[in-house]
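Below are structures written as structure tokens.
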Structure I
Amino acid sequence: MGKVPALRFDDGDVLSDSGALLFHFAAGTELWPTERRTQSEVLRWMFFEQYSHEPALAVLRYLRRFASGQDADARRIGDLEDRSQFVLNVIEQRLRDNDWIAAATPTIADIALYPYTRLAPEAGLALDPWPNVVRWLVRIEALPRHLPVYADAAAEVATFEDYFGAATV
């Protein structure tokens, strides 16, 4: 599919997409609930991350940090800022009465929503207006084996060309 992250298994099979990889590694662990309704709740929040959260926060972050000129047009940034505030408000409201996003314990929904929420200040959004979100980030960062954003913990670094060849880039 030409997407990252991607994982190549020992048999040569490749699985890409962060949500699919999260599910693959979480199945059979405490991060993937056994109760069907709770599984559906996890998926609901992962879809929210893919279709509302990431398109707002990640694009706003990109435009504010890396783009210039036409890509960073003020109207587009204003719209993305409004959408980013909306998604942070949704998460804030959810965390008013819950320690975790989708269940009574951490799940892959929390892991999926964590990175771009943590990076919201890089998108120009200080997290002070969302105290429940800030407390949730602290809870995630206190989990065993948590790796901070920007920590290089890759077991193996591979480039796009390693998997697909330079001719297809």
Structure II
Amino acid sequence: MLRSLAFALTLIVFLGGCLKESQRKCSYDECAYKAPASEIQAVKDYLAAHNITATEHCSGLFYRVENPGTGTRPNGCSYVLANYKGMLTNGYVFDESRPGGVPFEMNGVIPGWTNGLQQVKAGGRIHLYIPPSLGYGSAANGDIPAYSILIFEVDLLGVE
């Protein structure tokens, strides 16, 4: 009897791990971490200097929705397909996707992306203004200096 119960519990745990991500509950909390006030102010200053109106997210990220999309809205655990262009505040383009998009897992990218892309649905377009701590923080990353504000133009092509 105990052997059967142990086998049944093991089978349930194993099969539960085989569920698709969309069938599992996502436990990502986009407001769990907030950028420091100084970084948020630096993004506000950049936006004001460039006459950009953007919405402040609970994390300190700023975003501007150009097209909200009509498809599925991603969560922090979704797989998505996106076209994007990443820039520094001086206009330098440090990365850009190829036509057709790049697939990625939302919980495997910088928090600014994970939080920002949840603000649109598939088919949407969004501009993200990411404080350093929601990007790469104190670590330089290729052509991106440490403590950089990151700007992304993102077309969310698909959500799984």
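FYI, it's all coordinate maths here, none of it is from the lab. Quick caveat, the model's predicted, so the values are computed rather than measured. Cβ atoms are built from the backbone, for glycine too; each structure is taken alone.
Out of I, II, which one gives 22 for relative contact order in percent (Cα under 8 Å, 6 or more apart) as computed from the coordinates?
Working: I: 22; II: 26.
Matching structure: I.
Of the structures I, II, report the one carrying the highest value of distance in nm of label points 7 Å out along Cα→Cβ at positions 38 and 62. Mind showing how you got there, number by number?
Values: I: 3.5; II: 1.9.
Across I, II, distance in nm of label points 7 Å out along Cα→Cβ at positions 38 and 62 peaks for I.
Out of I, II, choose the structure whose coordinates give helix-only ellipticity at 222 nm (-39500 (n - 2.57) for each DSSP H run of 4 or more, over all residues; to 500) equal to -15000 when calculated.
On the way: I: -15000; II: -6500.
Here the read-out was taken from I.
Given a value of 18.7, 72 for Rg and Dmax of the Cα atoms in Å, point me to the structure among I, II it was derived from.
Details: I: 17.3, 52; II: 18.7, 72.
Matching structure: II.
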